[in-house]
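So, here come the structures, one by one.
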Structure I
């Protein structure tokens, strides 16, 4: 059995999610490199990678992927980092995630679903590798 975390430790871990949201790549990867799990998730199932992608921080996305962040994590709402990057129309993050093996069809609200629902043909092209006809 492991010991419960102290309030100070919990506060520190929660602050890492803020670093992912704000794109403070340096401080975030410093913590990960010091031993914080790269796939740390919050109470909503959001990973550091999902938050970095959702808040459009491709440098943070790249740094987390370099450290082994799991592109297959799905949060409690069925969303993935790739779906978040598509929603934000972040071509660089989408490419980084696809190059790292992210599955466009994964999740209850997949990246493909997001691209179709919000009518994002340029994102759909990135995800499928095919030209999407204009309407």
Structure II
């Protein structure tokens, strides 16, 4: 499987970031992994990661919705103000434990690729890669 340039994990729970990063590394999904615990840090990291990416080797952002400070929704709204060139190399997938109907209504209007429930598994990751990157893990 061709690797992504990088994966940015954004979750205010460091344990969730750690577990997801271990899974991604085991599966050799990307060349680079970065984990942050808030939206502000994610925006700063994304600008750096997007500079090294291109449409054929993009950045995957796994973004928690519910975080203190800048939450996932506010992050996506701020992301939309980044230069278009940076946005073209990024795929955002919301990664959440639960969603209210109000949150679901809000995300329909956002430029995200999808939504995946916690915890992240190999099967969920394979679906993300197939749907958004035309890649998948070889059969075991």
Structure III
């Protein structure tokens, strides 16, 4: 699935989604199964009132974007995420990294390395091991 807009100035899922979309996705990812629009609306209203039609529009747009699946159970429409939150973040992070590398090359890697100065030692060890593996695998 492709997210067309990445918002650098936002935090968390709001980088990929509008604020209501992000809340809907969090609810669906944390649910124990499929949810109806009414169930999502009810859970969202614990924070503040939200219109049923607004929730329906957002959820159906997420279906159109390929982020949610919709199935019918009688007259009821039930929704679930196409992939887990972890898989979504992994896929979007990979695509963003690939796009940045394709467009800006090595400068992106330098900035990434600069950004991990204060990261735990185990990450640095995993990066070093990965680099060694890449050196072994290259022709």
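Comparing mean count of other Cβ atoms within 10 Å over residues 78-85 across I, II, III, which is largest? Greatest value across I, II, III: structure I. Starting from the value 4.6: which structure in I, II, III was distance in nm of label points 7 Å out along Cα→Cβ at positions 6 and 94 calculated from? Value 4.6 for distance in nm of label points 7 Å out along Cα→Cβ at positions 6 and 94 corresponds to I out of I, II, III. When helix-only ellipticity at 222 nm (-39500 (n - 2.57) for each DSSP H run of 4 or more, over all residues; to 500) is computed across structures I, II, III, the figure -11500 traces back to II.
Every read-out reported here was derived from the displayed coordinates using simple, explicitly stated rules and does not represent laboratory data. Quick caveat: nothing in here was measured; it's all calculated off a predicted structure. Cβ atoms are built from the backbone, for glycine too; each structure is taken alone.
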